[in-house]
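Only the coordinates and a few stated rules stand behind these numbers; no lab work does. Keep in mind that this is a model prediction, so the values were computed, not measured. Cβ atoms are built from the backbone, for glycine too; each structure is taken alone.
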Structure I
Amino acid sequence: MTETTTVETPAPDALAAALADAPFVRLVATDDGDALAATGLLARALRERGVPFQARVAADPLPDTGGEDLGVTVGVSTDGSGYGVPGGARPASVTAASIARALGADSSPVITLAGVVAAGSIPGADGSDVALAAAEERSLVECRPGVAIPTADLSTGLAASTLIHTPWSGDLEATQATLAELALPAELDAGAHRRLASLVAIDVAAAPGASANAATAVERALSPYVITDEVPSTTVSGHARTIGGLADVLDVLARDAPGTGLALLLAEETAEATWTAALDRWRTHGMAAHRALDTATTGRYDGCLIARVEASPAVLPTVARLTLAFLSPEPVAIAVDESRGRVAVAAAEPQQVGAACRAVAAEVDGTGWGTPTRGGLELEAAATEHTPAEALAALREAL
C-alpha cells in the first residue's frame, strides 16, 4: 500500500509532525475495537510527548476542533475539515502505531495487534507484520493451539465470546456441559487446546442456520496469540489472556462502555477492579447478543439477511456483525429491533453503509450514522408517521 500525504489522511510522519506541534489535540474514534485501540495508542504517544489531548468515542465522529486545537478522527476518513486515521483494509491501529513510533513513543505491539483482530483481520496481516515481529522479538506473545478468550475461566470465555457463534453460545450451563463432554484436564496442554479448537470449529460450522462463511469467520478465534508473562500484569494487556480475547473486550467496550475502554488503555496501571468491571460488561454484552440471535426471526432478501430481534442499542450492532459473520449467505446483514425503532447494518465489503443509513434516516425523520462497512439508524420516538418497516424497505433499496 502506498501512503500519500493529504489534508484528510496524511502519512504517519506528516500527521506525527502535526500532532507534535499542536497546542491541544482532540481525538474522536468510531465505536469499534480497532478505532478504540488506535485512539489509545495515539493518546499514549501524545502523553509521552507532553501534548495535551482529549479522547472520546462516537458512533459518527466528526473532527472536534476549536481555535488552534487539532481535531483527529480515528477509524474513518474526514470530509476535508480535519485530520483522519482511517480504518478499512489497513486497520486504524496499524496506522496509529506508525504515528506513535514517529512521535518517538512506545507503539505497544500487543494493543496494536488487538486492534488488528478487532478490525476482522489476524496478527501479521494487513500491515501488522511490524507489530507482530516486535511482539515476538520481545517475547510478549506466542502462538499456540486453542481458542482466543480474554479470561482464564474457559466456560465463561467461550459462552460470551463474540468471535464465535455456536449452539451453546450465550448459555453458560450449555457451554459447561459441552466442555464436560471433552473431559479436558485441569491444566490444558497442546493436545487439549487442539481438541477444544476442533470442537469450536465444528460446532460453529454445524450450528443451525450457519452460513458457508462461518467456517472462515471462526478462524480468527483459533490458534490464538497468547499474551505472555513478559507483559506486566498491571497493564490492560497483561490482564488479558490472548490477543483475540483483548480485541473482543475492546470491541464490546467501544459501544457499551467507551469511557471504560479508554481508561483501560490509558491507565499506567490497570487495577484489578477496573479490569473485572470491563470483563463483566463484556460478558453481559456477549451473552445478550447470542441470546438475541438465538431468538431472532430472520428473512433473506436479495443482497441481505434481516434479523428481527430485541436487543439494547449497544448490543444491536454486535448482533448484526454476528449475523453477517456466521449466518448470512448474503453480503449484508441487518439487525432490527422494531420495538425500539433501531437498525444496525454490517457489510462484508465497503459499500457506503453509513451514507445509506444517513440518507434513509433523513427520509423517515430519524438519525443515521456509520462507516463504509457498518452503520445504524434510529427513528425518533415522537415520530409516528414512519415505521421500522418503512426504514428497512428504504435501507434495502439504498444498499
Structure II
Amino acid sequence: MRILLDAIPLTELTTGIQRYVRCLYTELQSFPDVSVLYFGRYGCSAEMPQAAHPGVWSKRMEIIHKFPDPVIVGGRILDRINFERRLRALVNKIPYDVYHEPAFFPPVLDGIPTIYTIHDLSLIKHREKHPRERVWFSEIFLKRRLPRAAHVITVSDFTRREVIEDLGVAPHKVTTVHHAQGAVFHPRPQSEIRSMLAHRTWPEEYILFVGTLEPRKNLQLLVKALPLLRSDIPLLITGWSGWGDRDWWAEIGRTGLEKRIILTGYVGEPTLACLYGGASAFVYPSFYEGFGLPILEAMACGCPVICSNRASLPEVAGGAAIQVDPHDPEALAHSLEKVLHDSDLRNRLITAGIQRAGLFSWKKTASETLDIFKRAAGKTGG
C-alpha cells in the first residue's frame, strides 16, 4: 500500500490537526506492506518531517498577519497552485495507491483516488469566529474541490452528519474515524508534576484550559465563572495565542482577575501531560468542535473534565465528563464547585475518564483509515 500524503501540516505548529496527522502516520508506518511518501512545500521524503519550532512559527505568523487579508489569500492560493503543480508532476512519474489530504482541500489529480479528512465545518458554520482570509480561502476551494474526493473521513459522527446534510456528500462516501490521545498522555507521578510546576513557577492548585486562543473556544464563559467560585483558585490558560476578538481578556480586566489568570503560552506535550495531571479540573467550554482532542488527553492523564454540551463534545466525552451549557457561567461555576469540593465525584470522574480514554487508540484509528485507503484503491481482496 503506497500512500502519498500532503505533509504540510506536519511542518506547522503541533496543534489538533498536526497531532492527528503525526499520530496517525506514526501508526500507519508500523503496519507491514505500508509505505508513505511525505510531500511538502519544498520536496518529498520517506521520513516524517519535523514540526515547526513554536517561537519561529509565532514570529512567522505575526509577520504574515501584518499584510492585508486579500494579500494573504492571494499568497495562499499561489502557494497551493504551485504545490498541486508539483504534486501532479510526481503522480505522473511514480504510481501511488492513494493520496491523502488531511487538512486543506482535495487537489486536481487524475489517476489516483484522493481521501480527504474533514475535521469540522467551523469555517462555514462559525465563519465570524475565524480570520477573514481563512474564510475566503475556504469559500474559494471547499465546495469546488469536494467532488474530487473519492472518500471523506470525518473525525466524529457529529461532523459526518454535517458533511452529509450541509455539503450534500452521499452517506456511503463519508466514514467516521475517531481521533485518539497520544501515548505521552497518561497519569504522571505527583513528584514529576510538582517538579515541572516548581520549575515554571506555576501554582500547585489550578483549573486548566488548553487550546488555541480563538473565539469559538469560549474562554469568556470560563472567565465569567471564575469570580463566582468560593475559592480563589487560579486559572492556567495554555495554548497558542491564536486570533480574533479578546472579549475574554477584557472580561478579566473588568472583574479584576488579572492575578488569578496565568497565560502559559504554547507548551510541549510532556509539559502539557503534566499540566493535565496536576489540574484540579480541566474545562473545555467550546461552542463548536469537530472532535475535541484535549478532552481525551485530560481524561487519559487522570484529570476530571467539564466540557460544553455542544457539537461533538458529548460524543467524545460520553458519560465521563460533566457537560454544561456554553452560555451559562452559573452552571459552569456550580459544576466547578462540585468537582473542587466533592472528592467522591472527583474520583468517579477520574476513573470514568481513564476508562473512556481507553476506548480510543491511534492503532485503531490507523487500522480503520487503512481500510478506507484499501477500498478506495481497490485492494480489499474481495
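Quick check on the output: 21.6 is mean count of other Cβ atoms within 10 Å over residues 206-213, derived from one of I, II. Which one produced it? Computing mean count of other Cβ atoms within 10 Å over residues 206-213 on every structure in I, II gives 21.6 only for II.
When Cα Rg over 2.2 N^0.38 Å, for residues 302-349 alone is worked out for each of I, II, structure II gives the greatest result. From I, II, which structure was distance in nm of label points 7 Å out along Cα→Cβ at positions 174 and 334 = 3.5 calculated on? The read-out was computed on structure II.
As an exercise: relative contact order in percent (Cα under 8 Å, 6 or more apart), calculated from one structure in I, II, equals 16. Which structure is it? That value comes from structure II.
Hey, Rg and Dmax of the Cα atoms in Å derived from one of I, II reads 20.5, 63; which structure? Corresponding structure: I.
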